[in-house]
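There are structures below to look over.
All of the numbers you see were taken from the coordinates with simple rules; none came from a lab. Predicted, not measured: the structure shown is a model, and the values here were computed from it. Cβ atoms are built from the backbone, for glycine too; each structure is taken alone.
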Structure I
Amino acid sequence: MHEGIHATVNFTTLYDELAARILPIHDFRELSGPGVFNEASDPPRPGQRTEIVRLPPGSMPSFDRQSAALARDQLIDHVLSIETYTRSRYVNPQWIIDNLTHWGGLGNRWPETRGLYIRVLAPTVDTHFTRVILDIMESIGTRADWDAMMAEAGPLRTLRIALDDLSALRPHTPRILALERRWGAHLREEPPR
């Protein structure tokens with residue numbers, strides 16, 4: 001089913017992958033919930049029940065995880081947790097900008113997804129893209145989420161160079177300083193001594 005959907009939809013990369021996962025997830029939900037009538041079974045005799053096919057609980061953990069992610073509007077995070085889909089063919093700075101508000105917005109993204117976004121945006125050293133790094137960082141609420149995000153954010157030096165360029169622009173300086181104070185992080189390049 002998954003590959004058949006890929007063959008029939010004409011979406012771009014990640015949207016194609018999401019579409020190919022959604023229908024199988026709904027089928028899984030039906031099979032693991034109410035079940036489906038097995039049309040291949042013999043017709044029931046009087047007093048005999050019809051045959052309903054159901055998946056036993058926990059029999060398909062990958063689909064359990066995908067179904068839970070879809071229910072929370074986080075299927076994109078599940079897909080982006082697969083290394084294949086973190087390549088530039090799938091995720092690039094413009095894609096991130098275009099999708100920041102989708103699927104519940106930044107506040108609904110996994111910390112690891114936010115870290116991936118930072119890793120993709122930082123090397124551009126283009127304020128059109130790197131200013132969004134601050135939005136991403138400001139969307140984090142806990143130390144555990146901050147640490148998980150930063151673990152995925154790529155080389156700290158690359159991030160510091162991107163934020164150093166932003167810190168030269170007046171509206172961004174207080175935001176960077178606030179993040180440094182809040183998380184005890186050093187987010188800018190050291191000045192020469």
Structure II
Amino acid sequence: MITVAFATENDDFDTEVYRALLQKMLGEEVIRWKTNIRFGGWKSVLHLAELYLDRAAAHGVRHALLAIDNDGGAKRRPEHEISHNISEHAADADDGCAYCLLASAVPPLWVEQGGRYCLVVPVQVLETWLLVLRGGAFDGPPEGFYYRPFLKASFFGKPLPPVERRTLMALEQVEKPGALSMLRERPSFRLFEDQLNAWRTE
């Protein structure tokens with residue numbers, strides 16, 4: 001069993017989907033550490049990350065997952081590459097690499113105190129991965145589809161169901177046999193999973 005502090009754009013939906021994915025990837029029960037800090041959107045994750053992780057550390061939590069959507073487009077928010085200069089991309093909150101931006105929000109003290117973390121930036125949004133799992137047809141790589149409402153509506157339909165229903169719909173896909181193999185075809189998911197190697201060696 002492992003306790004993880006989750007800083008995501010949506011405390012109810014995103015966090016539960018990432019918890020289920022993490023549990024599946026690690027092969028052990030993942031417990032969500034809870035506090036009164038609430039997140040709503042990518043800006044709140046960036047703004048509150050330091051306070052949130054400081055509080056988690058004070059309660060003995062040593063693992064954290066931070067996630068925001070890429071929300072990119074043809075001319076903004078490029079997908080992360082190893083060659084990126086994190087500080088340069090993080091300086092441009094609107095158009096720089098979202099992964100680099102998220103990396104800049106992790107306080108050095110968290111690492112210095114022995115904290116582990118992984119950063120998750122699905123391209124374009126979390127629903128992109130869910131559509132891949134459901135077998136959604138894209139005319140090309142799903143990373144090339146930029147319109148957030150289109151991707152969400154493609155998975156959930158219209159009008160958008162309540163969060164409880166959306167969560168059940170998402171978890172149904174995550175729990176499919178072979179889900180991880182399908183997701184590993186996406187570069188943004190492989191980047192997520194690669195970070196867990198350090199967690200597995202503990």
Structure III
Amino acid sequence: MKIGDKIGEGRYRQCFAVSGTNLCVKKPKERLRKTYFGFQMSLSMKLYTFFKFLTTNFNQREYQIFCSLPAELKDYLPDIIKLVDNLLFLQRPKDFDGAYSTTVQKMGAINNASFWEHIDRIVDVLVKNNLFLLDTFYFGNNIIVQRISREEWRPVLVDVKRLGFYTYPLQLHLVFKSQQRRKFLRRLQRFKNFFKVE
């Protein structure tokens with residue numbers, strides 16, 4: 001498979017289209033630039049993520065989280081999720097008009113009742129199972145808005161790497177599920193405040 005254009009970028013990974021397919025691939029960055037005491041440093045990504053998040057590969061962790069999510073969330077995940085040589089491949093959702101779906105962040109304010117009903121279902125499943133995905137509802141760039149029709153819009157979760165305590169091991173209070181829940185619901189409320197049109 002040939003890697004094509006870059007279609008997204010986070011702090012730790014870059015996302016590329018896979019040429020000739022409806023897939024994208026998440027690739028870990030090799031280095032991370034950080035500034036400490038006014039000095040800019042280039043750090044090994046593997047070492048940085050190991051000491052900060054207790055993992056050397058977010059793709060591996062995210063794949064395991066995708067595989068462990070409850071069956072009730074299947075409709076809200078990419079149809080294809082594969083880990084190959086530490087690269088994470090996901091199917092890219094498409095809208096009813098054939099265009100690739102876009103993120104909540106790029107779409108901005110969302111005035112679609114079905115989308116928000118789906119969000120509430122996702123939250124109910126996560127809370128019921130004590131699965132607090134602490135990045136999913138953060139900035140709006142981890143959820144794709146798939147327009148099934150003009151009226152029916154559905155969220156697709158494309159970034160679930162931060163689950164529970166190991167997300168922020170330096171925040172010791174997150175060892176408690178009650179604190180994870182609190183942080184999760186707080187971020188959810190900010191997400192709704194920013195993107196939901198009543």
P(r) over Cα pairs in 5 Å bins from 0, in percent, for residues 124-171 alone gets 5, 22, 35, 24, 11, 4, 0 when computed on, of labels I, II, III, structure II
The value 2.4 for distance in nm of label points 7 Å out along Cα→Cβ at positions 84 and 148, derived from one of I, II, III, belongs to structure I
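Work out which structure the value 18 belongs to, where relative contact order in percent (Cα under 8 Å, 6 or more apart) was derived from one of I, II, III.
Going label by label, the one that fits is III.
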When percent of Cα pairs over 28 Å apart is calculated, the result is 22; to which of the structures I, II, III does this value belong? II
helix-only ellipticity at 222 nm (-39500 (n - 2.57) for each DSSP H run of 4 or more, over all residues; to 500) from the coordinates reads -9000; which among I, II, III: III
Taking distance in nm of label points 7 Å out along Cα→Cβ at positions 28 and 164 from the coordinates of each of I, II, III, which one would give 3.3? II
Determine which structure produced the value 0.8 for distance in nm of label points 7 Å out along Cα→Cβ at positions 132 and 180, calculated from the coordinates; the candidates are I, II, III. III
